[in-house]
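For reference, the structures are reproduced in the following blocks.
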Structure 1
Amino acid sequence: MKPADGTANGKRGRVLIADDHCLVAAGLSKLLESDFTVLGYVSDGRELVERAKLDQPDAMVVDISMPNLNGIEAARQIRAAMPGAKLVFVSVHSDIQYVAAAFRAGASGYVLKRSAASELVAAVHAMLNNEMYLTPLIDRAALQQALSTEGRGRTVLSPRQREVLQLVAEGRRGKEIARILRISTKTVEFHKGLIAKKLDLHSVAELTRYAMEHEIAAVERS
């Protein structure tokens with residue numbers, strides 16, 4: 001069940017939106033504003049992490065495919081800093097590996113963008129009631145199977161290495177990566193070397209392909 005007035009802890013739920021397409025973010029805001037207090041929206045994962053810590057929203061509506069830091073990596077960082085954070089992903093990605101990655105990162109819900117108009121409000125209400133929400137368009141049994149086989153046969157990169165890999169896959173150069181991550185260029189090169197060694201991949205094209213196949217960077221856009 002959901003509260004008719006969109007409350008969280010007796011107050012109107014406060015929602016933050018993260019999507020790098022302004023028109024999409026504005027549309028999601030319009031869907032939510034009658035039931036919740038929309039705090040605004042951010043356009044990349046790094047902004048989301050900062051705003052989440054600052055504003056402490058009751059719920060976050062998050063896209064996967066965002067520049068600088070994707071939604072899944074942002075969710076991992078937010079949940080590490082705020083274990084009780086509630087995030088629902090609203091994404092074009094229906095592939096089960098993306099859905100599983102979102103829930104492994106700490107998602108409380110997953111909605112496809114094509115059904116957001118009919119499902120998003122219900123998904124946020126469910127989260128505020130401490131319930132999980134999965135769009136009916138995703139096979140629940142397939143998701144459970146993917147979650148039960150988590151990590152099998154996959155090379156594990158550290159959170160920092162995943163951040164560096166996404167930026168490499170986006171075509172960023174060492175100095176730009178260093179600026180975004182607030183680390184030295186030497187540290188960036190150190191991480192790139194470790195990534196190449198762990199994955200046995202040495203060209204940007206190979207690293208980009210790996211990043212797309214392992215939910216670190218995505219090419220499909222909303």
Structure 2
Amino acid sequence: MIIAIDGPAGSGKSSTARAVAQRLGFRYLDSGAFYRALTWAALERGISPEKWETLTPADFESFGVNARPDDRAFRMYAGDQDITAGIRSPEVNANVSAMAKLPVVREWLLDRLREAGAASDLVADGRDIGTVVFPDAEVKVFLTADPRERARRRLAETGTPDPTEERLDQEVSRLLARDRIDSERAHAPLKPAPDAVHIDTTRLGFEEQVDRIVELARTALTQGR
């Protein structure tokens with residue numbers, strides 16, 4: 001079974017997907033880690049973002065980016081170097097959107113994401129998981145939340161649990177700008193799959209939103225028998 005969880009940044013999809021996978025005994029696939037790994041590799045090689053549009057599939061092959069199963073998730077590598085921690089750096093955070101919007105990147109990664117998900121039951125999250133990567137997923141969910149709530153969550157994740165109103169406003173603006181980029185891109189834009197279940201997490205407790213998706217999965221499993 002594949003459970004595809006899509007949604008904008010700060011909607012809670014990553015933490016929710018990880019918890020759903022743990023509850024069901026599935027493997028968790030963070031699609032964003034693949035884009036981060038390519039971003040890390042390009043920056044490590046001194047290739048500036050202004051030149052990324054010139055990169056080819058052969059260039060991406062040379063980066064040696066690969067995912068390896070680790071317990072119930074995946075670790076990211078560049079060749080044999082474990083870069084799982086490095087792909088969360090501020091520099092990667094600042095540039096991953098520029099990498100992810102390139103059609104050649106998304107096309108190159110498509111087979112890699114599908115290969116990663118081929119060997120086991122999976123919960124995957126991203127921005128086009130249910131529409132492009134796994135369009136036949138048995139369960140599709142699109143998470144949303146109020147922009148200010150999303151901004152609070154994102155700031156808390158990065159070490160600012162009690163932001164000022166000014167800092168919160170700045171983060172809201174950044175997230176909305178990211179939403180526009182993701183939603184308006186020509187290739188694989190952020191949008192819910194037609195058969196996705198929409199869940200607004202603004203006023204939901206974490207366990208409550210996990211429960212809802214676990215119940216969707218168990219219903220699908222029962223119907224599939």
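Structure data summary
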item	result
Given 18 for relative contact order in percent (Cα under 8 Å, 6 or more apart), calculated: source structure among 1, 2	1
Among 1, 2, structure where mean count of other Cβ atoms within 10 Å over residues 55-62 as derived comes to 13.2	2
When distance in nm of label points 7 Å out along Cα→Cβ at positions 23 and 111 is computed for each of 1, 2, the largest belongs to	2
At a computed 2.9 (distance in nm of label points 7 Å out along Cα→Cβ at positions 167 and 199), which of 1, 2	2
With semi-axes √(5λ) of the Cα gyration tensor in Å derived as 31, 19, 15, matching label from 1, 2	1
Distance in nm of label points 7 Å out along Cα→Cβ at positions 15 and 47 from the coordinates reads 3.4; which among 1, 2	2
At a computed 3.0 (distance in nm of label points 7 Å out along Cα→Cβ at positions 135 and 175), which of 1, 2	2
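Readers should treat all values here as calculations from the given coordinates under stated rules, not as data from a laboratory. Owing to the predicted nature of the structure, the values given are computational and were not obtained by experimental measurement. Cβ atoms are built from the backbone, for glycine too; each structure is taken alone.
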